[in-house]
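Colleague: Below you'll find the structures, each written out as structure tokens.
Nothing in this text is a laboratory measurement; each read-out follows from the coordinates by a stated rule. Because the structure is a prediction, the values reported are computed rather than measured. Cβ atoms are built from the backbone, for glycine too; each structure is taken alone.
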Structure P
Amino acid sequence: MYATGRQYGISRGDARAVIAELAGAIRSFQRGGIDLTETYPDDRIPPAGSGIMLAPWPNRIQDGRWTLDGATQQLDITEVARNNAIHGLLRNAGYQLLDRTDTSVQLAATIFPQHGYPFKVEHRVHYEIDEDLSLTVTQELINSSPARAPFALGAHPCFKIGDVPTKDLTLTVNAETRLLTNDQQIPQGTEPASGGFDLRSGRRVGELDLDTAYTDLDFTDGKVRHTLSADDGRSVSLWASGAFQYTQVFVTDQFPGVEKAVAMEPMTAPANAFNSGEGLRWLEPGESFSASWGISAKLG
């Protein structure tokens with residue numbers, strides 16, 4: 001698997017996950033041999049960011065530009081069509097193995113000071129298949145710089161249910177508010193989720209064409225859940241802890257080999273947080289931050 005490097009398999013019961021060295025990405029997650037995440041051929045990097053880790057920001061920074069202590073910072077433009085810096089600084093990074101058991105794996109990658117981000121931070125990701133056969137993902141960021149560093153965390157898992165065409169699945173997103181964006185997909189305000197953007201009662205994926213961030217999420221017992229469901233009662237869910245106050249929903253017809261693909265992306269901050277400050281956190285020198293999300297399924 002030369003395109004995504006080493007592959008780390010973990011399993012428990014009928015659950016199995018494969019995590020790639022490149023971007024610390026979820027290459028696959030299965031229950032009982034049923035694929036619950038999109039995968040891709042060995043000779044390709046993750047299409048549409050499938051399964052990758054997002055740090056030190058998720059989503060976009062407008063024009064790749066922000067201000068730090070009065071000085072303009074210019075990140076490399078990685079979304080050329082919209083002139084944005086997108087999906088953080090680890091999309092092309094190789095993660096190193098820190099620890100591995102039959103049911104878990106921990107990987108790490110370092111972000112060194114560079115254009116537009118003059119900090120050294122380490123991103124660690126711990127994957128574990130729990131006793132309930134869900135996949136729990138814990139992301140941690142550690143600041144090794146002599147100055148405090150801004151950050152937000154996210155991830156880009158893409159979901160499916162076996163061989164059921166994703167266009168025939170129903171998507172439910174438990175959120176009251178959506179973010180309004182300009183033509184660069186940068187937030188300009190919010191409004192109540194309504195009409196075609198209200199997914200609380202579920203909508204067929206085939207009816208949707210979305211790249212939309214949601215907030216005011218419905219947390220129950222400290223977690224929010226968003227779900228893809230099949231007509232036969234099977235479902236796969238993204239769950240996230242309270243640190244992830246935003247979810248990006250991306251429904252695309254550009255994923256290779258499928259008519260529709262769905263990403264539900266947990267985010268601790270929305271797009272352009274380095275400029276808006278919304279959801280942005282800062283790590284003091286030597287300080288760390290961690291938060292968890294995961295994937296669960298009902299297949300019986």
Structure Q
Amino acid sequence: MEPENALEIFHLSKRYPLFSLDDVSFSLERGTIMGFIGRNGAGKSTTLKALFNIVHPDSGDVSFFGLPYVGNERAIKNQTAFSAGAFEYYQNKTLKSITEVTRRFYEKWDDAVYAAYLKKFGLDENKTPAELSEGMKVKYSLCLALSHNAELLILDEPTSGLDPVSREEVLEIFLSLVEQGKTILFSTHIISDLEKCADSITYIQRGRILASCPVAEFQNRYKIAHFAHQADIDECSLNIKGIRRAKEGFTALIEKQSGADKQPVDESAATLEQIMVHLEAEKEAETHV
């Protein structure tokens with residue numbers, strides 16, 4: 001029987017002089033898409049790199065398809081694909097020569113799939129990374145990641161630098177892959193992308209996991225209250241999680257169970273982006289108290 005989760009992370013920690021990844025734990029169900037969100041410097045890239053020992057964690061365990069990473073590295077790497085955004089290496093080698101080296105590491109490399117993605121992304125194998133735009137570098141990195149029939153894709157900012165049309169193409173690819181039974185974990189700052197394709201989100205804030213749950217469940221925890229003046233907020237007895245200035249007045253994030261239904265508050269549903277922006281405002285306010 002196959003394990004229910006494609007990825008499980010247990011109490012992952014990594015300490016630096018000015019930043020700590022602190023007791024990170026979450027799991028990713030097979031056949032789903034999870035968005036990994038947080039501010040710049042929150043720990044997203046550190047976490048993703050720690051999964052493959054690119055960053056060596058101080059403590060914690062990682063399991064892929066029920067197998068611990070330690071001792072099963074080769075088998076796991078053949079079932080997973082990792083892309084760290086734009087391609088950074090061998091800037092003066094042709095894409096063709098880079099691919100020739102890369103394909104040797106994967107038992108299930110598929111030349112037909114690779115050729116199809118080259119065509120779809122409009123990539124010229126005779127060019128070098130130095131000749132590509134940032135968006136095209138991202139597409140090439142994705143092309144490599146998608147060409148060895150991986151069961152799990154872990155992608156760091158895969159839509160970074162892409163124009164809106166190209167982002168839609170990538171998201172459509174993600175949805176198609178999940179229909180085939182694949183599993184995807186990707187970090188992003190473009191929260192609207194998550195609302196189009198993600199089943200769940202994991203939100204990291206200053207090195208700690210703030211939430212890891214289905215997207216709808218996370219959104220249903222909150223709503224946005226609208227206030228004309230600061231004084232209106234000061235007089236409000238709601239449990240406010242963060243305040244931001246708006247074009248007209250202020251917006252505040254409130255938890256649904258905080259009693260807003262009993263008070264005359266102008267409110268609306270909260271988007272993922274609004275929730276994140278307001279929760280970060282709350283954290284900033286705590287820091288400056």
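Colleague: Figure out for me which of the structures P, Q the number 3.3 belongs to, where distance in nm of label points 7 Å out along Cα→Cβ at positions 6 and 254 was derived from the coordinates.
Modeller: The value was obtained from structure P.
Colleague: 3.3 is what came out when distance in nm of label points 7 Å out along Cα→Cβ at positions 102 and 158 was calculated for one structure; which of P, Q is it?
Modeller: P
Colleague: If you rank structures P, Q by distance in nm of label points 7 Å out along Cα→Cβ at positions 150 and 246, which sits at the top with the largest value?
Modeller: Q
Colleague: I have 53 for percent of Cα pairs over 25 Å apart, calculated from one of the structures P, Q. Which structure is it?
Modeller: Q
Colleague: Follow-up. Here helix-only ellipticity at 222 nm (-39500 (n - 2.57) for each DSSP H run of 4 or more, over all residues; to 500) has been calculated and equals -9500, so which of P, Q was it run on?
Modeller: Q
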